[in-house]
1. Comparing structures I, II by FRET efficiency 1/(1 + (r/R0)^6) of positions 28 and 300 (r between Cβ atoms, R0 = 35 Å, to 0.05), which one has the largest value?
2. Assuming 0.45 is FRET efficiency 1/(1 + (r/R0)^6) of positions 116 and 308 (r between Cβ atoms, R0 = 25 Å, to 0.05) as calculated from a single structure, say which of I, II it is.
3. As an exercise: log10 I(q)/I(0) by the Debye sum over Cα atoms at q = 0.05, 0.07, 0.13 Å⁻¹, calculated from one structure in I, II, equals -0.21, -0.42, -1.31. Which structure is it?
4. Can you spot which of I, II the value 14.9 was calculated from, given it is mean count of other Cβ atoms within 10 Å over residues 132-139?
5. Which structure, out of I, II, was distance in nm of label points 7 Å out along Cα→Cβ at positions 148 and 236 calculated from, if the result is 2.1?
6. When distance in nm of label points 7 Å out along Cα→Cβ at positions 364 and 396 is computed for each of I, II, which one produces 2.6?
7. I, II: which one has relative contact order in percent (Cα under 8 Å, 6 or more apart), as calculated, at 13?
8. Given a value of 0.80 for FRET efficiency 1/(1 + (r/R0)^6) of positions 204 and 228 (r between Cβ atoms, R0 = 30 Å, to 0.05), calculated from one of I, II, which structure does it belong to?
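We did not get these values from a lab; they are worked out from the coordinates using the rules stated. Here the structure is a predicted model, which is why all the values come from computation and not from measurement. Cβ atoms are built from the backbone, for glycine too; each structure is taken alone.
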Structure I
């Protein structure tokens, strides 16, 4: 038993961090370096969703899929590659080698941090005694006055017969984790959900050689984005041979002929060899026994916080996906930076944080700030400029002209309000707008800059000359 454990067998720490995703480890190592005794609890692999079943492994597969696509379309550049084949096992092995190396290296690093103990297991609260929160991990019970939650999310299972065990037998299906560990390429991958995860995985599996059908219950894919952005995505997906079914209700899922059948409300059922469910994310807060410390979630399982991520319970903070302030690796990592600043007496806050993210289709979508709907709802007088990627010289030279760019400006303050950059390198060049938004700069800074030719970013001064009122 630990020397600091009391006579009750409860092990005493200064801070307990539950979850070794993108926020937890950075905070834990900071606190340990500041002299605290810290417990970092992880039920699975360190690195969280991003490292193990999200950003990095999917981008590794995306890179292989993009190479295959470029090889197949090389003829338009005067390059003859001949027939292109994909060794799916080698693609998966390349991904696994990178991810396994990162995970093992990260775990080794955390294991060597002085005053930090990495504890494997699922943590759950058992109550609060004399201002110290108790957390059980297996047979161990830990206690600390401060607990930080960084437990992330998992794939949502819709209440559909064939998927929800509460409604009967469940057919075999994939989620964003298991789809990354297939040992053979699906012949026909059917995807439920036409948002970011479904679109990214749908395109890359199509490029690797699968037939792909995406079923979206809403009227359009990427439904959070501007309608013309969604339409452009649908256009180039169709051009690559991805079948998109929108406005489709799913009544049940069943096994058929060794594969799966998605039974739809309109009677136009879809059969495939594999089914990927990508309809949303569910917070992993339901296993924490939050009620034992008097902490509530909203009806979706998220925990509300203030701008420095303190919850309604003294001594408990929530970082990352489960605080509802942005379910992205970069927001989670910045959460820990903001909390570190707060603990040092600084004034950084997540309140008013400018949302920014990317969808890694090809071309990628880079997003910052408002889209059209949000701009209209703000009550501001808004100007908009729109520009097709086919008019960007670098895109034409590289033969990658799919896409569209929208930029929004406040007509009165001249500040940039947002941008949707769907084009070659859109995930990179959107950050120019993001930097200027964070600086509170006038759009004229961007309109008057001297851009390098020929680059993807050189269109900014041109597009900003065409601002007109947003209708």
Structure II
């Protein structure tokens, strides 16, 4: 194929989200000449990271470590953050993956979460706290150990722009509107370059090492239907429109092995009226379901809304909503809990009524069954324990299928509100198999020389469910490792 231009670099990064940018910065710090390809135009740069909260789940052994990360941040007076141990972090990742997550890779990104966050701060990234995960306790904000507190200043967009600023200051060149199409290999079977497509034609880039950081396949309706199942091509996409799986295709063509949960995906409740693509930009998330009940079109509950804090259940409840009639559910709250609903509920599309009968009629759900569901729920609420929004309070129901295990309160105080929600897909869980250096493995378990992968393009980390804010941490830790390894291999 004719190319309009040829370029050379030491380390080529394919994909400009959090994982790719961290890899680029670390490789450049080690002295490599780094070139980064970003499929999107400059105004949309950053992949799924741009649509995230910019939250990082970080293990901290004591409050001193927390203070070091937040030094210089503009914190509200009296904020209290509980330390979050490495063992707790690791065990929670393994538990929600039902024990299938790669133990070695999980251990690495958990154990190195703190030093990576500190390294990012040292590079020039500004950390803040995410108020979404805070609870009001007495006269101050409180972060339980199970809730992530660390957020890049300016959320996901702030994270991306700060990392690009650091990369540009290091002299890292970025080619926008440039998508990698084919991995080039030499006679020794080493990956040695990429054929890429720009708006005006193809370019060939020679590189000594290539790091794929271009995301999964969630933005490809055809791949979603092929790998995830029937009608998954029709659901709403929370994140970037540019992660369509070309990196996976390129690596597979060169003999890469795949890993992880190829039928699994991060899917959370989003507003029914959110856009089909990049829905997260419309404040579509609906994560306060734990303080009310969720019913389907038939007026029936179908999940334990109070199983745990939302950051441990939101990524799987989207799939449960998808299984309901019409693929829609309704979050129901009464006036008692309005003050604890997340901020995005305040001006969101909703139905509000003084009676449950009218609420059901306006939501167009089975009114008779809905009233029976609420009656049975109210009768099953156990009153022995108080309602405490900032901890798993054990206030539960008894005798329902499913029971609610925490935050169970009667739905009995008008007015009542109902929010229609559907499944929103964030990222896919299946990807390339990598080792602890970020090297891509072939089908014989040998590293493909010169080829690395980090972030959402890799598999083996998440199955069935997801611990909130672990994705950016995973990407940054493994990106930093791969960047250092790629640069270190230049001399060899």
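1. Details: I: 0.85; II: 0.05.
Ranking I, II on FRET efficiency 1/(1 + (r/R0)^6) of positions 28 and 300 (r between Cβ atoms, R0 = 35 Å, to 0.05), first place is I.
2. Details: I: 0.65; II: 0.45.
Value 0.45 for FRET efficiency 1/(1 + (r/R0)^6) of positions 116 and 308 (r between Cβ atoms, R0 = 25 Å, to 0.05) corresponds to II out of I, II.
3. Values: I: -0.21, -0.42, -1.31; II: -0.20, -0.38, -1.19.
This value belongs to structure I.
4. Values: I: 17.8; II: 14.9.
The structure behind it is II.
5. Numbers: I: 3.8; II: 2.1.
Answer by label: II.
6. On the way: I: 2.6; II: 3.8.
This value belongs to structure I.
7. This value belongs to structure I.
8. Details: I: 0.80; II: 0.30.
For FRET efficiency 1/(1 + (r/R0)^6) of positions 204 and 228 (r between Cβ atoms, R0 = 30 Å, to 0.05), the value 0.80 is produced by structure I.
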